[in-house]
Each structure stands twice: as C-alpha cells, then as structure tokens.
Structure P
Amino acid sequence: MTSTTSGTAVVTLPTDTQILITRTFNAPKHLVFRASTEPELIKRWWHGGHGEMTVAEVDLRVGGKWRYALVTPGGDEVAFHGEYHEIVPNERIVATEAFEGIPDPDGNAAVCTYEFTEEDGRTTLRMLIEHKTKEGRDMHIESGMESGMQKGLDLLEETAVSLA
C-alpha cells in the first residue's frame, strides 16, 4: 500500500491578489485528477473534516457549472460554486470559485487555476487562486481556510491512493 503524507501543502502569496497552494501527493496525476473531479470522490475529501457534504455537483466541461456544499456540526451551510473556463484532462483546470456566504458571490468570485504535474508516480498540484482585490484575498486567508484545506488535501491524497 502506498503511504500518504499529511499537512504538507505550502501556502504563499505571490501578489497582493493571489494565493498559491502547492501540494505533492503519493499518487499518479490521473488518480488525483479523477478524485478532484468526480462527485462521489469529491464527497470523500472536500469537507476537510468540517462537516457533512450535502452537494457535490460537477458538469466537467467548458462552460459547465460546479457546486459544493457542506453542513457544519453547528448546522450552518457552507457552499461554493463556479464555472469551468478551461479543462485539460489530467493536466489543468481553470474555473471560477464563488463563496456563497458573502455579498455578490459571483461578482467577487476568484479565478482558480489547478495544474497537475507528475514525476516518478507522484503528483504535484499547484493551485493559484486569483482574487479581484487584495481585500478579497486577505479575507480568504483570514477565514481560517488553511487548516480545513490541509485536512481536505490529506483526504484527497487518501482518496487518490485508494483508487490505485
């Protein structure tokens, strides 16, 4: 069985409006991509241990929409949605990401670019999140997103490894 890593995503701030998250997984990129794009697999990791996923909708095509939602232990719904702008299977996804808990979520949506590269059976996922403003980027960082993101990416790796 392939071992997994834990809490190893690196978060940097390349510009005033960007968040860059880089994480290497002990799984080939076709499995990481699959676990990132199939609704039943997304339900296994996206919640990051912060609740129960209630929605994982994916229309994986340019112009297609996606929506993920979870209910926290306190009963609050946390939901995001977006639209796919570019898809290169097993290589790259560009999509918007709108947090439904803020005013004008679509007007304040970030553009997210996910790049999957593989070396020696290990996949590096590079996630560049581009906000419209520094304030939007800072609110994202200050939301406490990193702990949930780390756990979610750990679960993504476990999911991808389980598909081998």
Structure Q
Amino acid sequence: MTEITVRKARQSDVAALKKVLQETFEGTWLPHITAAAARRYVETSIGGRYADESWPDFFVAEIDGGIAGLIHWRDDFIEALHISAGHQGQGVGRRLLSYAEQAIGAAGFPQARLETDTFNERAQHVYKALGYVEKDRYPDDEWDSGFTTVLFEKRL
C-alpha cells in the first residue's frame, strides 16, 4: 500500500498545487461547464489565483515526494478537495478528508460540511461512503452553467 503523508503546504508547492487544480478542472469541470464559463476560468486564472492567494491555508497529500492532492477548509467548511489525475482512486481524498475532519473536530466544531455539484456523482459516492449526509440543494452561481450544488454534512 502506498504511504500518503499529509502536511501543511509550502510556498515551494505552489506550482504543483496549480497543476492539481488544473487537472481537476480539466477532468471534472470542463466536460460539464459552458464554453463561456471555461473561457472565464482560463482567462482570469481562477485556479492559479486561488493557489497563489490561499496556499498558506492548504494541506497537501504527498506520495513519494510528490503532491497527490490538496485540501482547504475554513472553520467547519471544506472549501476545496482536489486529487491529481494520477492519484485518484488511491485513497488520497479519504486520507485528506480524515485529516481535515480531525482538525475541524479538534477546533470544537460538531460537524464538517462540504459541497459538490449533482453531476459529480463520483464525489457524492465517496462522501456518502465516508458518512456524509446530504443536507440541501441549491443553484450553483459560481459556474453560471445551470448546475445544482449539493451540501453534505458529517457529524464528528
């Protein structure tokens, strides 16, 4: 079994973080969003700016010295969970979620919350398998592509 190490992100990780965000954009979102939303994402470098601005709050999963994924949370809400294309299905997401849940619980929150969109059935399956329960559905205005966001919660 591959050893997955979770650690705080470092500034030297930013290029690798941008690569993970780009891979998940291309593999997860791009096939579903409108051409206009895709253009806006690329032209405004949404993922790149996110990594540049928020990396100090990221935690990364490392396998054999390389970045396999990232997680970012504020309070009890998991803002982002991204796994590199080459490491999906290897337990990286589960390991990162477990790490975040422990930290969120240690901070005194009784639950962890996160969102995904209805088209992302793979993520929904993982979240449900890990004990997350659907709490709400609402329009996703972030992508302007007619998606519905699903809010999940897990009691800690």
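Which of P, Q yields 22 for relative contact order in percent (Cα under 8 Å, 6 or more apart), as computed?
Details: P: 30; Q: 22.
Going through each structure in turn, the value belongs to Q.
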Study note, to complete from the structure: Working back from -7000 (helix-only ellipticity at 222 nm (-39500 (n - 2.57) for each DSSP H run of 4 or more, over all residues; to 500), computed), options P, Q, answer is structure P
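Read the figures in this text as sums done on the coordinates, not as results from a lab. Here the structure is a predicted model, which means the values were calculated and not measured.
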